[in-house]
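Structures given as structure tokens follow.
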Structure 1
Amino acid sequence: MNAGRRLMFVVNNPAFFMSHRVPLAQAAQRAGYDVHVATMDGPAVADIQALGMTHHAIPMTRSGKHPLQELGTLLALVRLFRHVRPDVVHLVTIKPVLYGGIAARLARVPGMVAAISGLGFVFLSDSLKMRLVRAVVARLYRIALGHPNSRVIFQNANDRDLLKSLGAVRDAQVVMIRGAGVDLDAYRALPEPPAPPVVVTMVARLLRDKGVQEFVQAADILRQRGVPVTMQLVGGVDAGNPASATQDEVDAWQRDGTVQALGERSDVPALYAASHIAVLPSYREGLPKSLIEAAACARAVVTTDVPGCRDAIEPGETGLLVPVRDAQALADAIARLAEDAALRQAMGKAGRALAEREFNIEQVARTHVALYNTLSAG
């Protein structure tokens, strides 16, 4: 039905595309789309090409500190869109949405999907500098999301309301989809392992705004209280990000015995199967993948009462909410679940039901393909 229709994903990082968007791209392929992927270069490019998708390398920096480089990214996207002539572009994460949205209008791409998976540090900080940057970014969003034949996917209501208040989105564009979806066959609901100790796992890049410091502080509090828990950090140091923990800090936590730092892992289903509680004390998210994966694995969650995190659980049913940047409250919530196996397991069971109802990747993929069909026909 879609023979010859071209769909192009624009994502900053090829590894992120592989971890967060491949099922959608494969569903589009099955529906007859010729799928193209534009990202920075990187080792995961070969994995994209192995799936029968055409990869295009685009210059994109991690930071936004050099205006000429940023302009270079925008112009590269305009040239690419004019050359490939996609029917629909699907733009994911902040820079691809801002630059890809402007480029799609300049290159007259017929249809555009923008996925807002969190609004980033610019909307977290209230310093004078960030307020000025925010004014510029708000204007960019208004231009980027002004495409006449477009949909904007939000993962939580706060991000939607914020961009609406900036005049960047129209009601007719808004589509709510809770997260990138999870493969319910890969992330299975298995019985908890024996306890004690209760294994508590945080899966995230080791960034300050993911709440990694609070997790380590909570581990220290629980150790002093004699609560029998093993606190596991799963994720890598991100040297290119100023908010990242350093390798020296991680080594010190490990030596101290406060937490077990397992580094980046690809066996997250097995890690959750060997855990009792999933934790993410983040300061703000789009809708965190680690928490919907935990729900699918029937694990109770402790997370912060902030946009994105609160949207990934049913508070009081599938997990507990705690105030942001509050290590004591985090420790108390973990202790409560560690000491109450019946509550923990009931929340895990409710989490699996939530994942089946809201997060099933097959349903998420069908919704996306329907959007592509609508926009490429329009």
Structure 2
Amino acid sequence: MAEVKFSFKTQMYKQLKKNRGAFFGFIIISGAVFVSFLGYLIAPDNSPNADLQTVEIQAKKPGYTQQFLKIFTHKMIEGNWLTHFFSGTKNNFKLMPIKGYKIKGDSLFVNKFIDDDTSIIQYYSISKLTSNHVGDIKKNIITKKFWLGTDKFGRDILSRLIIGTRVSLAVGLIAVLISLTLGIFLGALAGYYRGWADQVIMWLINVTWSIPTLLLVFAITMAMGKGFWQIFIAVGLTMWVSVARLIRGQVMAIKEMEYIQAARALGLQNSRIILHHILPNILGPIMVIAASNFATAIIVEAGLSFLGIGIQPPQPSWGLMIKENYNFIITHNPMIALIPGFAIMLLVLAFNLLGNALSDAVDVKN
């Protein structure tokens, strides 16, 4: 019976299927992608940046339930469904926390919530709150449950965690794309052509690598300014050196193989040899370092946001959420700061597990 020979991709896939860590990492990453894609559709607070603030209920513990009076402002909500999908829906109402209510004629009496021990009675004209009959006023009374509690501004932590997932994945994706583009281009040039090109690129790599990552990110951020897109570029420009060194070594090893020598003998252009014959054969190591850089980018972005030079408020970021609420770690409600920390840890762990599994899968010795 003839021996069945499996392709490299098939062998790698079989190795990944056997690895429980890879399966766990894939499930976590897939869940994060799913949550970030739906975003405002599944977030309890679908206002832009999940920034609906109710200071009376600040720093509440997970599972907190509160009754609200919804007071409409009658402002028109601008934007189409695409804007609402990606950026949220601007509120045409405000929420007032209450402890109870009573209807008398055309008046609504509510106990406005101030804190756990204090409330004041206020009354409103039902005809002004709603243009319809008295029975419709009950539609203005809603009860919300904050599954993960509220932060120091009274915002829903679950909603900000969901929207913050977009930031973490976007930073990782764009930073990895930037680092791979620069790293593959420069590493391939250095490894294939050698000579002065190799010397110049290696000098640039060594200089860049000698600068601490955070200091380099600080410098790039200060030069470009603080903001959403600036942090993507800053993180990406600090991670290309590891990619370039890896690609350089891989290209140097592969270009001496017989099939590359044969391609040269046939007169194929150097660019075609690199793109069609060398790079496809080093996709395994590229995927491994891409997963590693993805995890690194998430940590760096969280650290920068915690220090105040990353994502700027009110846009949600896991690192920024820790910064805003870390004081509560030593008080009665540490979970509001620990929850985004757990999210960072879980997502980074997932990428590291997937990266380790990819490393084992592309190892031809296994």
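Every read-out reported here was derived from the displayed coordinates using simple, explicitly stated rules and does not represent laboratory data. The structure displayed is predicted, hence computed values, not measured ones. Cβ atoms are built from the backbone, for glycine too; each structure is taken alone.
1, 2: which one has Rg and Dmax of the Cα atoms in Å, for residues 18-193 alone, as calculated, at 17.2, 55? The partial results should precede the final answer.
On the way: 1: 17.2, 55; 2: 22.9, 87.
Checking each candidate, the match is 1.
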Which one of 1, 2 has FRET efficiency 1/(1 + (r/R0)^6) of positions 306 and 354 (r between Cβ atoms, R0 = 25 Å, to 0.05), as calculated from the coordinates, equal to 0.85? 1
Can you tell which of 1, 2 yields 42 when percent of Cα pairs over 29 Å apart is derived from it? 1
Give the label, chosen from 1, 2, of the structure having the highest value of distance in nm of label points 7 Å out along Cα→Cβ at positions 10 and 154. 2
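Out of 1, 2, choose the structure whose coordinates give mean count of other Cβ atoms within 10 Å over residues 50-57 equal to 14.6 when calculated. Numbers along the way, then the final one.
Details: 1: 14.6; 2: 19.5.
Source structure for this number: 1.
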Can you say which of 1, 2 returns -18000 when helix-only ellipticity at 222 nm (-39500 (n - 2.57) for each DSSP H run of 4 or more, over all residues; to 500) is computed? 2
Can you say which of 1, 2 returns 12.5 when mean count of other Cβ atoms within 10 Å over residues 258-265 is computed? 2
Which structure, out of 1, 2, was FRET efficiency 1/(1 + (r/R0)^6) of positions 82 and 162 (r between Cβ atoms, R0 = 25 Å, to 0.05) derived from, given a value of 0.85? 2
So relative contact order in percent (Cα under 8 Å, 6 or more apart), computed for just one structure, reads 16; which one of 1, 2 is that? 1
